[in-house]
1. Of structures I, II, III, which gives -0.39, -0.80, -0.89, -1.09 when log10 I(q)/I(0) by the Debye sum over Cα atoms at q = 0.08, 0.12, 0.13, 0.16 Å⁻¹, for residues 224-383 alone is computed from the coordinates?
2. Could you tell me which structure in I, II, III was used to calculate distance in nm of label points 7 Å out along Cα→Cβ at positions 152 and 360 as 3.2?
3. helix-only ellipticity at 222 nm (-39500 (n - 2.57) for each DSSP H run of 4 or more, over all residues; to 500) computed as -9500: which structure among I, II, III?
4. Given that relative contact order in percent (Cα under 8 Å, 6 or more apart), derived from a single structure, equals 24, which label among I, II, III identifies that structure?
Structure I
Amino acid sequence: MKMKKLVALLLALCLVLSLTACGGGKTPETKAPETKATEAPTEPAQDDSKYFGPIYDEWSEMSDEELYQKALEEVKDGSTINIYATSSKMLKNKETFEEAFPGLTVDIMDLDNDEVLQKCVLEANANNVQGDVLQVKDVNGNVFYEYYEDGYIAPFYPKDICEHIDDGLLRFGYPLYASQSMWYYNTEAFPDEMPITSWWQLVEKNEDGTQKYRLFTKDIGSETAYLSLFASFILNADLMEQNYKEVYGKDLEYTYDASGFAFDVPEKNAGVEYLWRFSQMKLTFIGDGDELVEAVHNSTKDDPAFALASAGKIGNREDSGFNIGWLVLNPYNGLQNLEYMYVVENCKHPAGARLFIRFTTGGADGESGGFKPFQKEGNWPVRDDVKDKKNEHNLQELNVMEPDLAGIYNQFLDTQDLWIYWLSKNPNMAH
């Protein structure tokens, strides 16, 4: 699994370098991924892992005050509690946490997801653990199966707070909040209703064979969240097939050719068919989410465009005056992505780490103030006792599905291989 991931990422990098944002630059000839016989054998992810949460221990029962007193003992040497975070909003919790708990000092580092995990592994392998808390997103199960199960990180489940969180959301770790990738459309161009309601309509063609909609997205081959979503379509092929028939009144015709791959590609799988059709569209890759939604804002009804971006980019509607809104698509709009907080194994401040996690996720009553920086439109709280002050609609109303991370983990790299190879054959992505 890990070796294949490295190979896939290298292939993705090569492909990205060969394409420009508008599909420019001739795509080099790419062969279907060859045999994986040289790779180390790996076990597939199981859906009955002994690590599935919630798992309660002696830490789970401790109050803020109990953890605070233990944390004070841990920092008698003048040391600092180190937080490795993937959101710059976490930086706002330094001052409020230190005010709430005098005598404790935190250092918060703003990193990307891969950097957080790599830093944790490097420190552990060097027997020089400096981090105490990790905040990371897990959209394809790799954090759970490759870092938690391998002993680099451990979840902390505060029992009193977990009583306010659905057990299904505690399965792969202790969540901070939920997020979502959304397709955006121009609300000025389509003021009365959403122009489409199905994923299949995104890939529609006009009668003359031209593409009906301009599509903007980040490079999918290197975007874990987007590949995970496509992997979920393969896992939920029956829903994709049913939705096609509901939209068009006829059975789906399968057109993909999966020959030449060293792994088994499912036959007549609607999720694979969708991946194939989407990979052959003319796509504009833009790395910046604000620019993605700006492209939608600049589109018109006569030349409509949609963009796939973080739900949080809806903030440009207010901040920049963009005419943008979220599409709600069937058979499901997307996957509920969770930001998790973990304790670093063998950290120097186990009590301080857990106290910071409790504080950041709202404390005993949800009113600690630690969750406040993360409350915005496009982020959804997971506690039932924390009011969602920013979102008009909850994730259920937006037709969002809880992800099957075990299934996605097993399907993810095959999905990435299919995407990279098929995209390389896309005539629309070259001059």
Structure II
Amino acid sequence: MEKPLTGRMRAGGQPVSIREYERADGYQGLRKALAMSPAEVIEEVRDSGLRGRGGAGFGTGLKWSLVPAGAPKPRYLVCNADEMEPGTFKDRLLMEADPHQLLEGMAIASYAIGAEISYIFLRAEYTLAAARLEAALHEARQARCLGEDILGSGFNLEIHLHTSAGRYICGEETALLNALEGKRANPRAKPPFPPVVGLWGKPTIVNNVETLCCVPHIVRNGSGWFRRLSRSQDSGTKLFGASGKVKRPGLWELPMGTPIREIVEEHAGGMREGVRLRGLLPGGASTDFLVEQHLDVPMDFAGVQAAGSRLGTGTMIILDDRTCPVGMTLNLEHFFAQESCGWCTPCWSGLSWTEQILAALERGEGQPGDLEKLEWQTRFLAPGNTFCALAPGAAEPLQSALRYFREDFEAHIREKACPYRH
């Protein structure tokens, strides 16, 4: 199956039922995993080269192996389904269209790390996904694919669906764990890391939806098969997306390493009539802009990093030549400023100040020296100065906009107005 993540999805948008799922080899990965030792499952996933699809790109099998051998139970698996990264909607598709794929991946991961309780931490606005996941959980329990003595193996697992209160900061795994415990969603100081001290102080693995959906296919078909799906050194397929003024915005499952140009021009249909591409954020709002010279960059971890950005979620936000890059950057920084948890000064103070400067530029009230202040802010918000990656991520579109679209920022100050409103 060249498109393992989306190959079972129904054209009408209805979810795949458990009978349809099993007819298409569903839960066969779980059956195979239960006949293996947990260590063998971890090694298979590690050999596959699967890296986290939520943005960080950490090795999945390596992450599972960080749970200390002999650690006391309970242990927990948590699926991060909060998906609040602007421009990102891939996990929503997976949960709404093929929920059993996620449940099977969670069951395998839980078995591998010795967890008998697992949580889906779901974005509150995903009401359709919640309903379909609840129905799939019921079907899976009825089929003994969840619950006690799964498939006669002696392994027990209960999966709970937790609807979150919804904050962008919950994309940070320790803030998510605090929220799941009923606390304020602030990030925790690290170390200790969640695989050692996580949910309620117990060993915990947090994985993204798309990451977990890859797991059943890897176990069923083997690590070598998963590696061969890719066009690059990064394994497997990936859900890539494009939003903005393209002719066909959407999502496509494609091999890792697919060039940006192919995604934009072939799958997204190119730019709409009357506009041209000026830039793009390759992996959601918290990634650096890339421009036309980067269209042949492969969409994988190494390729996008070498171009000066991050793969992130792999869902591109397209900037066209009729949209003000200053206004777009202001919109992003407004989002990040309001989503700061307020835990550290560079984030709550720095992002608010950044938003104020950009808003003044858009109103035509920019002053000489404002761009230097914004550049200083990107250094103030850099990695190592904050508790988590929210502020450094917010700095990425700003620092790259100042690099690639500086003449637009200067024009706002010189003309005392936004040139795109004329």
Structure III
Amino acid sequence: MGMTAAPLNRELIQRRTVLILAIGQVVGAFGTGAGFSMGSLMAAQLSGNPAFAGFAATASMLGAAVVSIPLARAASRWGRRPALTIGMCIAGAGSLIIVLAAVLLVFPLFLVGMFMLGSGSATNYQTRFAAADLASDRTRARDLSLVIWATTIGVVIGPNLATPGDALGHLLGLPALAGAFLIPTFAYIVGITFFNIGLRPDPLLVARSLETAEQRAIPTPKGGFRSALRILSANPVAAATVAVLALSNGVMVGVMGVTPVHLAMMDITLPLIGITVSMHTAGMYALSPIFGWLSDRFGRVTVIVAGEIVYGIALIINAVAAHNMAAVMVALTLLGIAWSMTTVAGSALLTESVDINQRTTVQGFSDSMMSYMGAVGAILAGLLLGGFGYGLLNVVTMASVVLSTGVILLVRRRPKAATL
């Protein structure tokens, strides 16, 4: 096959792959953003209890956690294109189930739909790793950061599509809010089309075709928790990186998830709360190419540690100025920036710290742990907010930042330190 004939072909395939993945990330985020912006409202409406509003996000994060490993297995067996297609198909079906739940007024069915919609998040996570399959060591973080950056467009526009989606639902005779979940279905269909046309040849399969004889001798694991744990037990760098990615995501989701509630308790207006969330989201995605470049230039661990320091600053600001609106806005922006730094650098480090035949297994496990920790962080943050207040919540959360920093520094001088 000509695709492996020369290094130039690999570079051309990589550029095309990053472009297609970025487009898929945008439309995937359209669907996720539009759905999540209405999920909590529909949860409260169908359940008849505002206390159940948070169940929508929890169901979605658990869905992402459960689906991540099977999607990684699919990628390992068939390539990135089929895996990303399967993930988007599940998410699209989930959005249709949500519409059906709204018509039938069945809250448990709605939670099933949100659980399946979480597959969209799992798919978006996997796209960043797909961008790293053919990347060189000097551009790996930059390439995956460009795909992460593309999410900015989707998450900014997506929630704003909820209103026209709801209007479309009314035209079709659907209950209030249900029409907004038609948009994710269309968005995922577009994403599937782009992936199936553009990801030819498949980046993971090309990367494997370029393996050396020594690399081919390493068996491909079956996938799943046990396989991932076996790999990580023999690879301290990869294990530490998975821990940092999971813990950092737990911090971000936990604090961000309860901040709107805290601000509402301060009688802050909804527009200001919305601006705060937008600033946080911009911090998560808009600057990711800069952190990709910094990671390639100064090393993965350097950027990870810097990200943990930014996490610490954000939490300290929230702890000492919990009732200052301007301070909380700054802290939430820094929280998003810290997540971007650790996710970009950590994803690059995880990819290059394991052999190519083991990557999808470890990547799927890592994404699953990130989603599980996000769900746990959201639950614990809610309990801490209710029991002790917003300021103390941030103080307690600092323990996770200290643990992440210590773990990654402990392995800095381990084998493969050249990639750190």
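Bear in mind that the values in this text are calculations on the coordinates, not laboratory data. Here the structure is a predicted model, which is why all the values come from computation and not from measurement. Cβ atoms are built from the backbone, for glycine too; each structure is taken alone.
1. I
2. Source structure: III.
3. I
4. Considering all the candidates, the number was obtained from III.
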